[in-house]
1. Given a computed value of 15, 33, 32, 17, 4, 0 for P(r) over Cα pairs in 10 Å bins from 0, in percent, which structure among P, Q does it belong to?
2. Work out the source of 3.4 here, i.e. which of P, Q gives that when distance in nm of label points 7 Å out along Cα→Cβ at positions 48 and 80 is computed.
3. Hey, relative contact order in percent (Cα under 8 Å, 6 or more apart) derived from one of P, Q reads 29; which structure?
4. Could you figure out which one of P, Q the value 2.8 for distance in nm of label points 7 Å out along Cα→Cβ at positions 8 and 64 was computed from?
5. For the read-out mean count of other Cβ atoms within 10 Å over residues 16-23, a value of 12.1 was computed from one structure; give its label from P, Q.
6. One of P, Q was used to calculate helix-only ellipticity at 222 nm (-39500 (n - 2.57) for each DSSP H run of 4 or more, over all residues; to 500), giving -1500; which?
7. Suppose distance in nm of label points 7 Å out along Cα→Cβ at positions 40 and 56 works out to 1.4; of P, Q, which structure was it derived from?
Structure P
Amino acid sequence: MNKEETVDLIKGEFTPEEAKEILFSIIGDKIKFNNRQIFSSEERNLGNSERYKKRLEELKCAQTTVSNLIETAKAGNKTIEINAEINIVVY
C-alpha cells in the first residue's frame with residue numbers, strides 16, 4: 001500500500017534576516033548531507049557519487065539565488081514570503 005503526505009515545511013512572511021537564516025540553514029544542511037555522501041561513496045569506492053555531485057552544484061546555485069533575493073529585499077526594505085511544502089511518498 002502506497003502512502004502519500006504533504007507537509008507545510010515553511011509558511012509565512014519573514015524579514016530578510018529571518019528568511020536568510022531559515023533558507024540558508026536548510027540549504028546548508030543539504031550541502032553537508034551531499035558532501036558526506038560523496039565522501040562516503042568515494043571512500044568505499046562505490047562509484048555512485050555523481051548524483052550527489054550534481055545535486056551539490058544545484059544547491060550552490062540555489063544558495064546564490066536565495067542570497068540575491070535576500071539582498072534585493074534588504075535594499076528595498078521588503079518582507080519575504082516563503083511557502084514550501086514537501087511531498088512524501090512511501091511505496
Structure Q
Amino acid sequence: MYLAKVIGNVVSTSKDPRLVGFKLMLTRRLDESGALTGTPEVCVDTVGAGNGETVIVTKGSSARFAADRKEAPIDSTIVGIVDAVEIDER
C-alpha cells in the first residue's frame with residue numbers, strides 16, 4: 001500500500017463489463033514529504049474519495065479483493081481516505 005493524491009476522475013462509458021459500476025479516479029503517488037511523485041495512475045475507488053484528497057492505494061491481487069471483484073481487470077484500488085499523517089523524525 002502507499003499514499004497518493006487524487007488529481008482527477010476518469011469517465012469511461014465504454015469499458016470492460018466487470019468494471020461497470022466502479023468510480024475511477026486518477027491518482028499520483030506521494031513521497032515521504034507529501035510531494036507528488038511518479039506518473040498518474042487510474043484507480044478504482046471503493047471509499048468515495050474526491051479530488052484533492054490523500055488516499056491509501058493497494059495494488060495487484062489485493063486491489064481486486066478490496067474491490068470484491070476477483071476476476072475484474074483491476075490493478076489499483078483506493079481503500080482509504082487519509083485524515084492525517086504523522087511522521088516521527090527522531
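Taken together, the values in this text are just the output of simple stated rules run on the coordinates, not laboratory data. For clarity, every value in this text was computed on a predicted model and none was experimentally measured. Cβ atoms are built from the backbone, for glycine too; each structure is taken alone.
1. Source structure: P.
2. On the way: P: 3.4; Q: 1.9.
The read-out comes from structure P.
3. This value belongs to structure Q.
4. On the way: P: 3.4; Q: 2.8.
Label of the source structure: Q.
5. Computing mean count of other Cβ atoms within 10 Å over residues 16-23 on every structure in P, Q gives 12.1 only for Q.
6. Among P, Q, the structure yielding -1500 for helix-only ellipticity at 222 nm (-39500 (n - 2.57) for each DSSP H run of 4 or more, over all residues; to 500) is Q.
7. Source structure for this number: P.
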